Each structure stands twice: as C-alpha cells, then as structure tokens.
Structure 1
Amino acid sequence: MRIVIAPDKFKGSLSAPEVVEHLTTGLRAVDPTLEVLGLPVADGGEGTLDAAIGSGFTRRSVTVAGPTGQPVEADFAVRGDEAVIEMALASGLAVLPGGEKDGRGATSLGTGQLIRAALDAGARTVILGVGGSANTDGGAGVIKGLGGRFLDAQGEELPDGGAALALLDRVDLSGLDVRLEGTRFILASDVDNPLLGDNGAPAVFGPQKGLSPEDVTEIDAALAHFVDVLGREIGAKAATDAAAPGAGAAGGVGYAALAVLDAERRRGVDVVLDFTGLAGKLAGAGLVITGEGSLDEQSLGGKTPMGVADAARAAGIPIVAVCGRTLLNEEQISTSGFQAVYSLTSIEDDIDKCINEAGPLVEKLGGIIATSLIKQSN
C-alpha cells in the first residue's frame, strides 16, 4: 500500500519533517512493504519553509537585520522563479535577542531584506508566509528593506519600529527596488484582522509582543498616521487596504504587502498545498495521514489538517489524523472527514512525556496505524 504522510508540526515538540520521519519508522516497523511518501505541510506560518524544502525548493541563507536591528542568519527557499519566505525567521519573536520583547521598536526590516535576497536569486513570484512576528510597525520595515524611506519633518530617516511612525512626515517610495513591478506576491495568512482599531494589529496582537495598554493606543494612532501619510504617495488605496482583512497580519506586514506590494492574500494552507503539489501526489495512495500538535475546533476552521483532509476527500482517499492531543468529539471527527484520530495522550497519560518524548510516541502511533491496516486487509 502507498501512504502519503502530510502533517503540520507538533508545536513545541516536533517539526513536520520529524513527524514524517517518526511515523514512517513506526509504520515500516510493522509492515516493511509499505510505500511511504512524506510531504511536510504548514498553514503559512512556522514550518512553511520546511514544507517548501520538503517539496523540492532549495534552501538559501542570508544575513539580515533581526527584529531589534541586530544581524540574524535567516533562510528562504527558491525553486525556479518562485521563492518562499517565512517571515518569523527574520523578524519573529523566536529570534529576539535573549527573547526580550520590544513591541514599540521591533522592525520587519529583515523580512524586506529577505524579499530582496529572493529577487537577487531570480524570484518573480514570492510567497510571504507570516506569523510569529515580533513587530507592530505596519510593515514599514519591509518597505524600508526594499528601498523605501520614512522621513520626519526635518527630512531625517525615522528610527525603526511602530512608535516612531508618529513622527512620520513623508514616505519616499522612489527608491523601491524596480524588480518589484514584475514580481507577484502572495500573502499566505489566515489572519482576518484589519490594521487599525479594536480588531487591529496593535489591539489584538500587540500585547503578546510586549505592548502595554498605553502602547497599544499610541501605536494604533501612529499606524493611522502612517496610513494617512502613505496615502499622499499611493492615493486612496492606502486607507482602503488598511481596512482590508489580513492587513493586521504580522504586526501590519499584511498591510504593507497589500498596499505597496499589491499582494494577493490567500489562506495559508491552500498556498502551501499548492506549492507542495499535494493533490497530484495522492494518486495511487491507499491512505493519507495528516496531523498537528493539538487537533481541536480551531483546526476545523481551516488549519492544515482540514486542508489536507479536503484534498484527500476530493481524491476519494481515506484519511486519518495524528496529534499530540485532540479536543474533538466523535461527531466532530466524523463530520471532519477523518476515519480516525490517533493522539499521543491516548497512549501516554503524562503530558510532559507527550511533549518531550513525542518522537518515540509518534512511532508507536505509526505502528498502531499499520497494525490497523493489516487487520482491515484480512
């Protein structure tokens, strides 16, 4: 039998490629004749680069400005004239020096520099996977990294970060990289929030990036001012895109992508499944295995496992899910299209072990799935 394994990461435990590896080991320990195709996937956030590498993209590495301006080594991926960028690798909370948050001053500059590196590598389609960002700068850093300038009333360059945008007098886009005009941008994001207001980037996501309630009010006003000033350069599009779903993604990088890069916003998992070519790789499979760390109601709202389940259903192939834990009841599991859900907590009561020793436990689940297949075939 041919089995396609297409999981997301188990956050805090295993990357998606590691999930594939351990499941494969467990399956083949019981039935060495199984043909297994591993295809790590993601929802556009963390793990998107792994999914690209796993589907034939080539990893590239470049030094860029991290979220506080200190240099970081960040990877991106290229296949032909297509590039995949995982924003968090350059501008994410995970690469903050010492983990110390700087909600007011953190910048998305490194992401803009990554895009420029992708253009240097020949990319003319850039997939921008956002999530896990440290900044709330409206994507000003991205624009700066691509040649834009942010000037105060004296004509001086503003410091990085969202707070400094309160002093913005002029946005100069004349120096933007000329290659942007011939480049297609895809914003891979499930975030529906606008840039501003009660549901905007500062209010909803700012606190997790270190913003106090007072900071949220101040930076929301600074970003509103940014929109007004940018409108002098690009017209009414500046205000229209600020209100668009997804503008608030990644501290407003979604806004910069929509307003300045004319990006097309798509559901993250759909973008990933497209570039991995999952649908075409399901032919001849007898089973699909997907999964993620926690399979719950949020998963049913369009996260990775459901995207894979949709593809399997369209191909008429049964699908099961593997997860660290599941909060779904039997009815939800059935209506979601899964034949079964296998969780680490079903074979190990100790939650710490499920997190810290996930690899061997995933192998056990692989063995359980293979045993089930043997029983079904007899």
Structure 2
Amino acid sequence: MRHTTIPDGFAELVPAMAVSYRQILHALHDHGVAVAPYPRQLPPANLHGIAAARAYPMQGVLKYHGLADWQQRIAFLPSISVNNDAAQTVTIVEFDPSLEADTALFGDAPAVGRELERISQILDAVRSLAGVRVAARVTTRNLLKSRVAGKGLGTSAAGAAALAAAAVGALFGPELVANTRFLSCLARLLAGSGCRAAAGGLALWLSYPGLAHEDSFAVRLDGEDQLADVRLITVPIDSRVGLKTEQAHHDAPQSSFFKAWMLSRGDEISECLAAVRRGDWRVVGQFAELDSMRLHGVTMSGSREHKLIGWEPENITLFRMCDDLRTRGVPVYASTDTGPTVVLLTHRDHEDAVVDAVEGLGLGLETVRGRIAGPASLLDLDEARALLR
C-alpha cells in the first residue's frame, strides 16, 4: 500500500487527521453504513469492450479546497456533498485495438490538450489495472436542465464519475462498477469531487495528506432515503472574472484559516452523519451554508497579491434572502462551491415559496427545481446514444 504526498508544513497535522479518519470509519460502522472492500482480484479485460454511464453533478455540504497530492488528487481534509439532478453527464467509452491513441468528443467538439490528457489519465489508470494498452474512443456530453451551466454547478465531478464508470464497465464489466470504493477512487483521479459524485446521494469522501489511493474513497450516507423530502433549487450564475477552480486549489492551503478548517472537520462529519441517520436535513443545510462562507473566506485569503473572489453580487442577495425566509418560518439554506452558482436546500413543502422568493428578487435569475440524485451507473447503449445526439 503506497502512501501519498504530505506537503511541507502539514506533517504535524497528519496524526490528528489520521485519528479523525479512524473515528469516522468507526462512526460509519456504528450507523450501519457499509464500506466495500477494495478489490484485490480483477476480472479479465475485454479489449473490445464498450459501455455507457450516467452521473450527476455534486454540491458541497462540508466542502474542500486544496490537494495534498496532485497526481493522486488526495485532498487535505474529508468532505461531504450531495448529488444534484439539475444536470447529468452521459459518457460512452469504447476500447478499440485499431486506434493508435485515445480520442474524445466533448459535446460537439473534440477534446484536445489538457482536457484530453485528463481523460487519458483515467483511462490509463483503468488500463494499468488490467495490464493492457488498448486505446479508447470517448464520447461525452453534459445535459443541463438550465439555459446556462453557470460556474460552480459541479459538472466536472459528474464528468469524472461518468467516465470512470463507463471505462470500468467497458473493460471489466458491471460488477466492478457497483463497487463504490473502487469506482470512486478512479473517479477521484480526474476530479476530486468526482469521488463523491460516483457514490451518489449525500456522499462522504475520506481523505487527508499521505493517505493511500485505495483508502481515499467515497461512501453514500443516505442509503435509506432519509433525505427523500429534500429539494434542491439551483440558481445558475456565471463568473464574470473567469474563475478557475485549479487556481483556488493552489491558493487555499496558504490561507491562515486553512489548518483550523482541516482540524474541525472530523467532529462536523460525525455530527452530519448522525443527523442524516435520523433524517434531520436541516443540519445538512446549515453546514452547507456555513461552509460556503468558510470556503469563500479560505479562497479569498490564500494569496496576498491576487484575491480569488468567487462570488458575484447576486450571491449576497441570495444569502440574505435565505436568512430572511428563515425568520418567516421557511427553512432554506444557500450553498455555493468555488463559483457563484447557488443551490438552495429546502423541504418539499416549501419548494414553491423558495422559488417565488428568488423570482421576487427581480434579478432575472433562473431557477431549476431538483432532487438528490443517485450514484454513477451504467446506461443502456441505445439510450446513451440517443442522449448524446
């Protein structure tokens, strides 16, 4: 078992994070949340395999920024997110020995440069496990319910999870796709949050500096539909400054707030897990809104010279709207990740009131009604081809 990178200045935090990791695993066991074993033997590879998969974007609840190991995409701290059916990514992967190199079609355009390199990184990981070098043809598309994606919807996570599921399904078959631990580890290699998107629902990603690849995985926490009454209202907002998530990952660990954020995470995950098991969705919403503030604070304070201010003016209005609605008895909580797009968490009984409140702001903001979505899963090829047209 190979351990991963511990960046300079963080070694002293690793023992505490390791203790927290073990405590979280014990809490999962106590609450009846199963953790699949990482597979030690894999089925034979199908060099002509083809499979399609679907995955959903995620919205952070207890969020993360910064990567302790960029190659393995190991985060500094564990995190929780919820899959959102406001969009989906559909991907087909076909391994073809006649191809000289990987090709990928993203929407209507071929993937090139860094985009193609990141796709091949996932394919290389799957191929190395099989001990083969066969190239693949990838076709993928983000399917939105909104007119625009906005920044911060989490489609990169969906793309990572869908690609991992389709690649594993094509080369190894459906059994390994159903192993959430295995699949989430592979999805993580393209986008850290893809780890949680692969697990689906309200998902926990276990991570800290130095953790081995197979131990940095995701698990679904709401496996008994405890959050079935939650509604997700997505408000897509574009970033006017061209915000790049990768830059935020680089800057965040330099914030003076960052290490305190890491050390507080274990207790908050335990509290969130206990709340989910008793169906208390408001605690989930409270954490999502609180950590939106903390994420923004960490992001803004990571550089002395260039401040990454990820919010737009609409964000302030929407956060204040939620606070006002709660004083009037409407439970709703606002969540943002790196970009300004907002996801409002509420109960189904209050969905209409929240949508009316957003429209009543007079800002011309679009609202997309949604629910908590499931994990990455294989899709019928004919259905996938129809969706990709």
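Where a number appears in this text, it was derived from the coordinates with a stated rule and is not lab data. Here the structure is a predicted model, which means the values were calculated and not measured. Cβ atoms are built from the backbone, for glycine too; each structure is taken alone.
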Query raised in the report: Once distance in nm of label points 7 Å out along Cα→Cβ at positions 40 and 64 is calculated for every structure in 1, 2, which label goes with the largest value?
Result: 2
Query - Top of 1, 2 by mean count of other Cβ atoms within 10 Å over residues 224-231, largest first - result: 1
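Upon calculation of Rg and Dmax of the Cα atoms in Å from the atomic coordinates, which of the structures 1, 2 produces 20.0, 64?
On the way: 1: 21.8, 80; 2: 20.0, 64.
Working through the options, I get structure 2.
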Query raised in the report: Given a computed value of 0.00 for FRET efficiency 1/(1 + (r/R0)^6) of positions 152 and 352 (r between Cβ atoms, R0 = 25 Å, to 0.05), which structure among 1, 2 does it belong to?
Result: 1
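For the read-out distance in nm of label points 7 Å out along Cα→Cβ at positions 80 and 128, a value of 2.3 was computed from one structure; give its label from 1, 2.
Values: 1: 2.3; 2: 3.3.
Of the structures listed, the value fits 1.
Out of 1, 2, which structure matches 25 when relative contact order in percent (Cα under 8 Å, 6 or more apart) is calculated? Spell out each step's value before the answer.
On the way: 1: 20; 2: 25.
Derived from 2, not from the others.
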